[in-house]
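Asker: What follows is a set of structures to go through.
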Structure I
Amino acid sequence: MCGRFTLKSPGRITFDRVDRSNLPPLFPRYNIAPSQRVLAIVLRASEREAAFLQWGLIPSWSKDGKRFINARSETIEDKPSFSESFQRRRCLIPADGFYEWQRSGKIAQPYFFHMRDESPFAFAGIWDEWQGNGKLIVSCAIITTTANELLASVHSYMH
């Protein structure tokens, strides 16, 4: 499951038919981690919008603010933490690489995956808005699935 990713070349992202008027300047990021703000393309009021969301979905109904960085595609429709967001608030999360760790006992070996030409791609995601402690947090999670042949030897899930 995704725990870190990169957006080294944000200038290569095309924003066709996406409102980015409220988007601050984008800078290269080499180690994007959970709890950080991530670039996402969301649909609001029938308009695609580029925005920064906090990575770690907090469902709107959560009382304690528990966060989920990933959501498994196989159970996303059934899990209360994800089902409403999956039906109503999907997003794309641009990236150009990601890390997966292969565990062997207590040792974890990181592997970096990217497109051969290093072009950007997008993770499927879900998002929600949560209010607590007097503030609004707009957060997201990356959708994962069973690993393909390329990743299966490193990790059982991929995005």
Structure II
Amino acid sequence: MYKVGIITASDKGAAGQREDQSGTLIEEIMTQAGYEVADTRIVADEIDLLVAAMTDLADQTACDLILTTGGTGFSPRDVTPEATLRVIERLSPGISEAMRYMSLQKTPKAMLSRGVSGIRGACLIINLPGSPKAVEECLSFILSPLAHGLDILSGHAAECARSGE
């Protein structure tokens, strides 16, 4: 079972002015898929706050996966990709490209998503869109290959191959 941290980037959510529907949906989907949700956070759209939250979840909470939602658009306050790029050590662009490709099948506005994905140590960080509908679509598309990627990142895939699983 992999540990997941969820970060919602939202000024209004952090101020208690808006209910966090996307983060809650991510928690439901990941729990149903067999992941352990270790922590959920709502953070204002500030690079330093997002960097601190991602770093803490990766390094202190030892999450295997961090899923962010929100802050990936064109608004001047949308800084989640920039924060993620400060935290990760290696890019994993295929995940974000696949989500954009799948989303483009539904709406041309998907090309406006600036989400990124990457690895910090043994933790994979993925930026998801902010809308619940887009979150559900993207997670349903990446969930199966995501488990395999986490197996490889954690070394579990190699252990399974050696033991014949």
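Asker: Work out which structure the value 2.2 belongs to, where distance in nm of label points 7 Å out along Cα→Cβ at positions 45 and 61 was derived from one of I, II.
Answerer: II
Asker: Rank structures I, II by mean count of other Cβ atoms within 10 Å over residues 101-108 and report only the one at the top, that is, the highest.
Answerer: II
Asker: If helix-only ellipticity at 222 nm (-39500 (n - 2.57) for each DSSP H run of 4 or more, over all residues; to 500) comes out at -1000 when worked out from the coordinates, which of I, II was used?
Answerer: I
Asker: Hey, Rg and Dmax of the Cα atoms in Å, for residues 5-68 alone derived from one of I, II reads 13.5, 39; which structure?
Answerer: Label of the originating structure: I.
Asker: Hey, mean count of other Cβ atoms within 10 Å over residues 93-100 derived from one of I, II reads 17.2; which structure?
Answerer: Here the read-out was taken from II.
Taken together, the values in this text are just the output of simple stated rules run on the coordinates, not laboratory data. Given the structure is predicted, the values throughout are model-derived calculations rather than measurements. Cβ atoms are built from the backbone, for glycine too; each structure is taken alone.
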